[in-house]
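What follows is a set of structures to go through.
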Structure P
Amino acid sequence: MKPQTIAEKIISAHSERPVYADELSIVRVDGAMASDTTAPYTIKAFGEMGGLRVWDPGKVALVIDHAAPAPNETISNLHQMMRRFAREQGIRLFDVGEGICHQVIMENGYVRPGDVFIGADSHTTHYGSINAFSTGVGSTDLAAVWLTGKIWLKVPRTVRIVLNGTLQPDVHAKDVIMHIMGIVGIEGATYQAIEYCGETVERMTTASRGVLANMAVEMGGKAGLVNPAGLQLDHPFTPVFPDEGAVYSRTLEIDVSTLRPQISLPHSPDHVRELALVKGKKITYAFIGTCTNGRLEDLHAAAEVLRGRHVHPQVRLLIIPASKKVYMEALRDGTVETLSEAGATFGVSGCGPCVGSHMGVPGDGEVVVSAANRNFQGRMGNPRAEIYLASPATVAASAVLGQLAEAADLG
């Protein structure tokens, strides 16, 4: 066999033969997921295909997270459809408040290193953080997976991103991925896997690796795969490493040692600048949460900035933990108290205002600094608002000063 990338190795292990970039293959699937934005369409398509039973109820999950609790009767009825289907099929449904799909899938062991996981959500690339090949598909494709337990894939080429150096104390994984996005662009890795490696990655926590894998899709990536060197999980696993001599479409080497906090300007995630160049822009709304930056590590970073301080009187800070488990952990260790005393408001675990359906749609002309993954015009529900993307630490510092700022500005 020729040397293979991580993506080629995992897909080959789920195919009838070894496969390489640009080849088509029928691939066995280890798990599948749909949220409330896509599950109703998937259920309908599954029925139209003649589906009676999903191929393996234990490998399928449904999650109500994008509009949870339901903001209107139409969405509430769609949630009811999901609950009925889950009961009929014997599928696990994560209901209102349990958390964001990608967080609860990881927490509940639906995906493991070396797996192929398919989700009807673009940020399904997230599971590459633990060395799985995971990708988002449309509702009809997912219905076919439910029916057969298989999917056809064109094996993606791979972009290799090597990160070396030691991050400065106030620089986080979000700053790293935004810097990468500024170089690669939103179309720079279209239908390619992105393979992250290097000494910096090896030292990253699982949560930080999740930020890299999650936002691979913001560069057009089919998958985001983090090299498993240094990966620590609470169960034994067999890591999938790339072969020496594997063929990459591009290799990008970055020394992060001098990297400073980054920010993404409206209205595109790749419109990235060093934060120091745009500091001082007044804000009215700060948001920490989403599948990208709503984990315990992120709440800790915000609490470290906010401890002993208070949110600016003209700013509201909304925090939505990625799952109930994250919220409970933050409650037990005092993080929720620290953030609440600083003036933060907590929302129900879920996607919240990230998709603009409810729970924090900004008003006309508002300037938002968000720890989310997208800032396209109208993304949070109002095309007349400005959305800046940043790390949780930067969001917290900006909330205190009432303007775009980095933690170092607080003294």
Structure Q
Amino acid sequence: MPKFSYVAIDADRKTINGKTELPSRASVIEALQKQNLRPVSIKEVKGGSLNFNITIFKKTKVKQDQLVVFTRQLSAMTGAGVPLLRSLSSLEKHAEDEVMKTILGEVIKKVEAGSPLADALAKYPATFNDIYVNMVRAGEAAGILDDILKRLALQQEKSAAIRKKVKSAMAYPIVLIVITVLAFFGLMLFVIPQIGSILTDLGGPDAELPGITLFMLGISGFITSFWFILIPALVGAIFGVIQFIKTTKGKRLFDNLVLKIPGLNTIVKKIAVARFSRTFSALMGAGVAVLECLEVTSRAVGNTMYEEAIKRAALGVKNGKSLSAIIEQDELFPAIVGQMLAVGEETGQTDVVLVKVADFYEEEVDLAIEGVSSIIEPVMIVVMGGMVGLIAASVMTPIASLSQNISG
């Protein structure tokens, strides 16, 4: 789309300079007139042949915390009666995050050109997702943008809190697993071969070694001989699995598997139900239509099996069934969700009821994560202790046997 630079005069006879992207010069004139600006000069900006956009080393994503702060501030300013463009300009001017500053600059240009805020934000899906855009669109349509932005900020804070808790709970076992794997390869590559040569020197090449020692020496010999194949193969396998999980089929298989693992499936289900309740409630409270709420919510839950279940529910609602009845019959959702939905449908306060469901399951997630974390630590200690004990037994057993033969 062509870029235009313009000079215009406002009602107070102040000169305003700016740039915009619109299909034609006539579109620029029309957009300026809508803003009560009188165009003085409009020129098309020609891009040079050496105009490269090098972003390989630049940060391209806005942090969740920055987005929450922006949403809170925009809500406060619009709620105080500050015009939208002035609010956006002020936030863009004082933005500390360079990516957010750049995005806001582009959003301001689009809003100045007459585009609704939701449409302008929709151009940046990596920062403003479907939920954000749909809620802003509903807020603009109903004239309650400040209230909707408050809901959005709260919803983002709750989602970010769950993500942080899950990440912190996973960090400890992942570190332990990595240390265990590195320690195992280190022992197999450097320690066991030395011990094997010491035992051979003590007992001679014909010395009979215990089965456990022969087993450990066999593993060590195999790894020592083929480490240049094993390590790349292991790294390649991990990379391949990660890439497969990113595909549609792989993600579905992974999400289905996670829901069948005892202990872990409880946490995943509670997180999915909390996200469903919080997101659906926020969209309903913003005045978004039920079918559109379900469509957007299905993509925000984070689990393919739940996404499919919500889409099936949307199809049932489209065919005239009540959402509460459909959810109550689905095994993925606890009975309380369907019951609370039924209460919300009867009282016309579905958004309020689902907020309580979301609060309840977010607390349940905290308790479940604490429980799993308390179990993981002793399990990993036992695994590491078992590995050390196995190596110690493989070393001490033949030494004890050789010492008895020498003394005899």
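Supply the structure label, taken from P, Q, corresponding to relative contact order in percent (Cα under 8 Å, 6 or more apart) with the calculated value 18. Only one of P, Q returns 18 for relative contact order in percent (Cα under 8 Å, 6 or more apart), namely P. Which structure, out of P, Q, was P(r) over Cα pairs in 20 Å bins from 0, in percent derived from, given a value of 29, 59, 13, 0? Going through each structure in turn, the value belongs to P. Each of P, Q could give distance in nm of label points 7 Å out along Cα→Cβ at positions 347 and 379, but the derived value 3.9 comes from Q.
Each of P, Q could give helix-only ellipticity at 222 nm (-39500 (n - 2.57) for each DSSP H run of 4 or more, over all residues; to 500), but the derived value -25000 comes from Q.
Computed from the coordinates by the stated procedures, all read-outs in this text should not be read as laboratory data. Remember, predicted model here, so these are calculated numbers, not experimental data. Cβ atoms are built from the backbone, for glycine too; each structure is taken alone.
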